[in-house]
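See the structures that follow.
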Structure P
């Protein structure tokens, strides 16, 4: 009986003109486009300079800014107010004002103060731009700092070249899994309610567990297909491969797919229309995504927000997949995440079976 129910689900997916294309094209587009777009490294910061000293040293400082890969030299302005107008018009991001007697004060071993004013409407860009520019000024004003930095060596573990794609590609696995295994099951049962085809199942002696399991299994297989596609594209396009055991990646993906497909069916069981189901699922997707640590470290959250990570399966998956994929961790490194995902996913599956009512029509 279960075999024929699963066959029915695959037939419905295959006969849909849109779903097979979505299942194939969506992960390919995410992996081909998003690693280039989802980059939080701050570059191309436009800088205005107000040089009130006009000495050789001040020109060298300006040339250091022009030579930096992080800045776009926007030109020199006669006054601070003129440069501030560029910031107000969003034509500049940072203004640097070199004071008078800058060169003389440096020669006399004094410490001239250089003004760095940053547009902090975008807080990340403003703070990072001001920090980059302050480092250049500090190295010029205080050569001893530059000499000290030259004696320091930094070793970046697991991501030697600070390649942001290494950090974001495992996160894309989580996003693709969430969208594919979350929204598609959400629209499944409620779609049959609207079409009226679910009445044919409700009048049969099919057990609830068999009906729900037949709904879940196709999406588990779709999840495995999506993970295989993402791993292949990560290797072929970016040369980035999993540093840990691949079976742990598939184990984490299977448990996350179990959660999202069960959760989607729960919402579908309680919803009467597709619109209602989509809005409810979207609410939970946004909350879990933003609180998962995918974009920002969870330790930076307020304490009450951080407590939500204990029941957020996305947090466990993101933490586990990065541990295995980037750091090369083994089973003992992600045992906690695996057990947490198993517990949450099992609870959701039991809820999905219990929430289905054959007489709710």
Structure Q
């Protein structure tokens, strides 16, 4: 049985921390080199419309679209990298979401039982021929007919109702994935970095208020306090790395980069340098190239652009020659875009 606070907020921070801790306790030693694997095992998922590991927007990854073959390339690469097979990869990933769903299922079972009892009570005063609260009657008849055609006999109403309920719940749950991915990515990165062998020299904070980090002042009274997605402070040198964390990049999010850096610079009072870093799992070449080249005044905006594993980008973008893909591969080769493992190693050495 799960603790009550998890049942009250299955998608909340307490549930995420509980599930991430449970996973990390089961995997043994975590190294910077395999950190990306743990991020992917916890967060990567299968796109239900293509049955492939999700690396790009679903509508652009359908058969006939440009990202379908790239999604297959990523799926094949990830299957091999995790020691799985293309048809069994789904069993190796999406651990955090599946864990949240297992908590949610307890809540849903209780709600379903209450709904059944309420239905029986309220139906008592009506004719026994009143339809049950099992869903769309046309859908029920269609599913019944399909199953009867396949098995040669009509299925029970209870079986059809269970099938519809399972599908409906699955669709409802999938629509809530976005509630988990944003802060779940930050929580996962912070936990994995803390767990890495050699990371004892690092203080890792996620969603900490800027002024709670060393060397940054409180905002003026008229200004809202700003939280930092992920911050890593070296206990040895005091160097601070402030990271903006985005699973994917969107145009409306890019403006926030400048706002964040301006605020961090304005609120720093020690006069000591800090690193501004971008962590992402974006796969679009143009967006990643733009992040690598983005400038702030006379300097590159990001001290490091970090992808979970650039080898995945190589597998996806080596399929066909395109200008932006070539630019991206060049940034990888020259070390402008680095892996999560390399960034953690750099933190340990800072």
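Coordinate-derived values only; no laboratory data. Everything numeric here is computed off the predicted structure, so don't read it as measured data. Cβ atoms are built from the backbone, for glycine too; each structure is taken alone.
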| message | As an exercise: mean count of other Cβ atoms within 10 Å over residues 22-29, calculated from one structure in P, Q, equals 11.2. Which structure is it? | response | Q
| task | Could you figure out which one of P, Q the value 0.50 for FRET efficiency 1/(1 + (r/R0)^6) of positions 46 and 214 (r between Cβ atoms, R0 = 41 Å, to 0.05) was computed from? | result | Q
| In terms of mean count of other Cβ atoms within 10 Å over residues 14-21, which of structures P, Q is highest? | Q
| task | Using the calculated result 5, 20, 28, 23, 13, 8, 4, 1 for P(r) over Cα pairs in 10 Å bins from 0, in percent, pick out the matching structure from P, Q. | result | Q
| said: If helix-only ellipticity at 222 nm (-39500 (n - 2.57) for each DSSP H run of 4 or more, over all residues; to 500) is calculated from each of P, Q, which structure is the one that comes out at -22000? | reply: P
